[in-house]
1. If you work out distance in nm of label points 7 Å out along Cα→Cβ at positions 12 and 52 for 1, 2, which one comes out largest?
2. Work out which structure the value -15500 belongs to, where helix-only ellipticity at 222 nm (-39500 (n - 2.57) for each DSSP H run of 4 or more, over all residues; to 500) was derived from one of 1, 2.
3. One of 1, 2 was used to compute Cα Rg over 2.2 N^0.38 Å, and the result was 0.97. Which label is that?
4. Please state which of the structures 1, 2 yields 17 when relative contact order in percent (Cα under 8 Å, 6 or more apart) is computed from it.
5. Comparing distance in nm of label points 7 Å out along Cα→Cβ at positions 20 and 124 across 1, 2, which structure shows the greatest value?
6. Can you tell which of 1, 2 yields 4.0 when distance in nm of label points 7 Å out along Cα→Cβ at positions 60 and 132 is derived from it?
Structure 1
Amino acid sequence: MKRRCQPGFTLIELLAVVALVAILAALALPSYQAHVQRALRAEARAGLLQAAHWLERAATATGHYPDDPADFPEGLRSVPSGSYRIVFEPADAQGSGYTLTALPLGTQAGDRCGGYTLDHAGVRGLAAAAAADALKAECWNR
């Protein structure tokens, strides 16, 4: 009697493929998550710059920055992904300045850069008071 070979895979072969896929996923996932965080940070910085641009146009039209946070447009209060909320704080009642802060929400809340700040003089910073200058430069430039 001749034995015919059955087409297919053995259990050992399937387990080896599953283990290989798991190892590849374990290596790729952290890199992907870091890329997503960088993209959301870039979106927050772009949102701050867009809000600052609107404030500069408003100051050009009226001669001063808005002095009431309620005057800040609703559409500029968050970024499209919803991962950051943008807060407008007037410097004083005379409309001589402002500070914009992008506060992280959801999955970005644990991000090491935290929130971003931008004021009327163009000074860029992080919302964490004790942030090192190297971290500020890295977070704003990357």
Structure 2
Amino acid sequence: MILRRTDSDNVDFVTLVKLLDADLKVRDGEDHAFYDQFNKIDNIKNVVVAYENDVPVGCGAIKPYGDDGVEVKRMFVAPKMRGRGIAVQVLAELEQWAKELGCMRCVLETGKKQPEAIGLYKKNGYQVTPNYGQYAGVENSICFEKKIV
């Protein structure tokens, strides 16, 4: 497995995000349009793509959040590659990158209809927090935070 740091112009990242969006459209149903507006990938400077034998199999990104943090976005692993720890490795690389950028915490939002994601974040030390920003009061969202310093 190779983890490559890149940005949102990376063609492999764009391809993986299209697969993610297709999956979320099914899971989110009627709520997809609401969530989709917050998941644009234009100008994201911090992207990690995971490769297995030169094939892109997973991704994630971070973007600035507040004065001391980043928001984890666009986490995805190709269905056939799940269960191999790829998401854990991508998340760890994103956290390391955030530390290198001087950040002290990571926040994120995921959907209650994504039990795999909820399990991943809990297993990796993320704590449930009140829904923040655009997710405040949104019934199907669950937000997390992790101190990384």
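1. Ranking 1, 2 on distance in nm of label points 7 Å out along Cα→Cβ at positions 12 and 52, first place is 1.
2. Clearly, the read-out refers to 1.
3. It was calculated from structure 2.
4. The value was obtained from structure 1.
5. 1
6. The correct label is 1.
Just so you know, all these numbers are worked out from the coordinates, no wet-lab data involved. Owing to the predicted nature of the structure, the values given are computational and were not obtained by experimental measurement. Cβ atoms are built from the backbone, for glycine too; each structure is taken alone.
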